[in-house]
Structure I
Amino acid sequence: MDEILFSRLNSRHYTHVMGIFNATPDSFYDGGLHTNPEKIQSRIRQLADEGADLLDLGAESSRPGAASVSQDEEIERLAPAFDAALNTGLPVSVDTCKAGVAAYAIQRGAIMINDITALRHDPDMADLIAQTGVMCVLMHMQGTPETMQNAPRYENVINDVYDFLARRVEFALARNIRENRIWIDPGFGFGKTVEQNLLLLRRLDEFTRLGMPILIGTSNKSMIGAVLDAPPSDRMEGTAATVALGICKGVHCVRVHDVRSMKRIARMCDAVMGKGGNENG
């Protein structure tokens with residue numbers, strides 16, 4: 001694996017912007033919009049042209065209530081996006097919790113596995129990541145996508161999410177995943193009420209104590225819709241507010257649909273926060 005690339009992705013000189021590509025028929029924001037080869041290539045090229053630092057390809061919806069799909073179906077959905085993504089020259093992440101899908105993606109050239117279960121779903125995932133040397137994102141989720149919004153409860157949402165992520169980092173390190181290969185994600189919208197999401201965002205800086213780069217995925221999510229009374233297609237300003245606040249709270253990477261706007265917001269926030277702004281690390 002390319003250590004220079006990993007060093008660049010871990011660089012704290014600027015906020016990284018991860019562009020979302022959904023190869024799914026049922027994602028909450030853009031499900032079914034990019035299904036034929038021309039639309040796939042156009043959307044991925046758009047993400048690159050707008051300034052994404054890396055691409056996150058997903059082929060299984062994790063929206064509330066979404067059912068799981070088979071490994072073969074997930075790979076079948078994912079395959080057409082890979083050539084287009086690799087042709088951009090950008091690092092490619094794959095959003096999956098299945099080791100078989102991750103192995104396929106790594107063989108194709110993915111350098112990061114974004115696992116919403118934090119390596120809990122598939123017992124082979126941690127060893128695969130350790131052996132191949134790719135990066136991973138460990139995300140907090142209460143329940144599964146099918147059940148996570150059925151009255152989520154916490155003793156203390158900040159402490160509970162923090163302790164969970166600390167344990168999953170310990171688990172990853174114990175399974176020989178290198179420290180500089182691990183990012184964490186508090187999991188906005190994954191088993192949290194609107195109030196719990198807002199509290200997590202308000203106190204996001206507390207998660208920097210874990211010492212790992214923090215990724216957040218608030219883009220166009222229902223917590224924004226609830227506050228603004230807006231459908232998914234009309235949540236850009238709300239997303240911008242969460243991105244700006246997250247960066248000021250120490251976030252390392254923002255996972256977004258609207259790359260151009262969020263890239264500019266990130267650059268402005270970085271300037272305010274006194275980051276170096278050297279996008280070559």
Structure II
Amino acid sequence: MYESFYKLRAKPFSLLPDPAYLYLGKEHDLGFSILRYGLTNEAGFTVLTGEVGAGKTTLIRYLLNSLGDEVVVGLISNTNMQLASIMEWVADSFSIDVENMSGIGLYNALVDCFLQHYSQGKRVLLIVDEAQNLDEKSLESLRLISNINSDQHQLVQIILVGQPELRDMLQRPSLRQFAQRVSIDYHLARLSVVQTSNYVKHRLKVAGAVRMLFDPGAVGQIAYHSQGIPRLINNIADLGLVYGFAKKQPIVDEAIIKEVVQDRNRQGILPTHKLAAATC
């Protein structure tokens with residue numbers, strides 16, 4: 001809608017987790033490096049957490065795009081365990097036919113699958129998104145899966161991705177044995193004001209912008225009201241361009257962002273409390 005007016009090739013602030021737009025600032029760059037380190041060093045469990053909209057899924061997709069054919073990936077996005085057991089979800093993520101399988105038969109099918117990939121010189125990576133929804137029984141099943149190894153090599157590595165509640169859950173005394181298996185634990189922090197500005201500039205550049213389309217006051221408002229959460233930054237900035245286009249303003253200013261925020265607050269979409277994260 002506004003792309004032609006602002007001379008953009010695409011919408012720069014889509015809410016879809018597109019790795020092409022990933023801003024590898026300090027937090028996300030470190031997160032990516034840690035994920036790669038965990039893979040290289042055969043970490044049994046790696047835990048990645050962050051607030052809703054912090055960019056966890058985008059970072060994971062960026063990681064997947066960086067992997068070669070030597071890594072076989074199983075991805076679980078739906079963690080509603082009322083639909084099936086975690087073992088069934090794991091088997092399905094690796095295209096294992098689980099019909100008429102349960103218990104030891106299902107476990108053995110997973111072992112056979114992982115051993116087959118290992119014999120072909122491949123590594124197996126299981127990623128569980130929204131892992132904060134898992135119960136203790138499911139986590140224990142994942143721990144048993146992680147026990148599968150051969151010749152001192154980890155046959156399957158597991159990355160758990162979730163909201164901060166996941167970290168809280170892993171601190172329970174009842175999950176002490178599981179927590180001891182976690183080799184790497186990283187939390188994606190919110191973006192600062194400076195990082196938010198760089199994030200906005202980065203996404204505009206990827207979308208084809210030849211100049212900054214937000215003035216400093218607008219960026220400050222975006223940083224403050226988004227609290228440094230990328231998804232909220234995208235939401236506010238995208239609407240800022242919509243409102244700017246409607247007003248035929250070549251640069252989105254502070255007044256436009258304030259109008260966007262006011263309208264979104266009336267809908268109860270944006271958080272209203274203050275956080276120190278929106279500082280440098």
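All of the numbers you see were taken from the coordinates with simple rules; none came from a lab. The shown structure was predicted, so the numbers you read here are calculated from the model rather than taken from an experiment. Cβ atoms are built from the backbone, for glycine too; each structure is taken alone.
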Structure responsible for 0.60, with FRET efficiency 1/(1 + (r/R0)^6) of positions 88 and 160 (r between Cβ atoms, R0 = 41 Å, to 0.05) calculated and labels I, II on offer: I
Between I, II, which one scores greatest on relative contact order in percent (Cα under 8 Å, 6 or more apart)? II
Highest-scoring label, criterion being percent of Cα pairs over 25 Å apart, among I, II: II
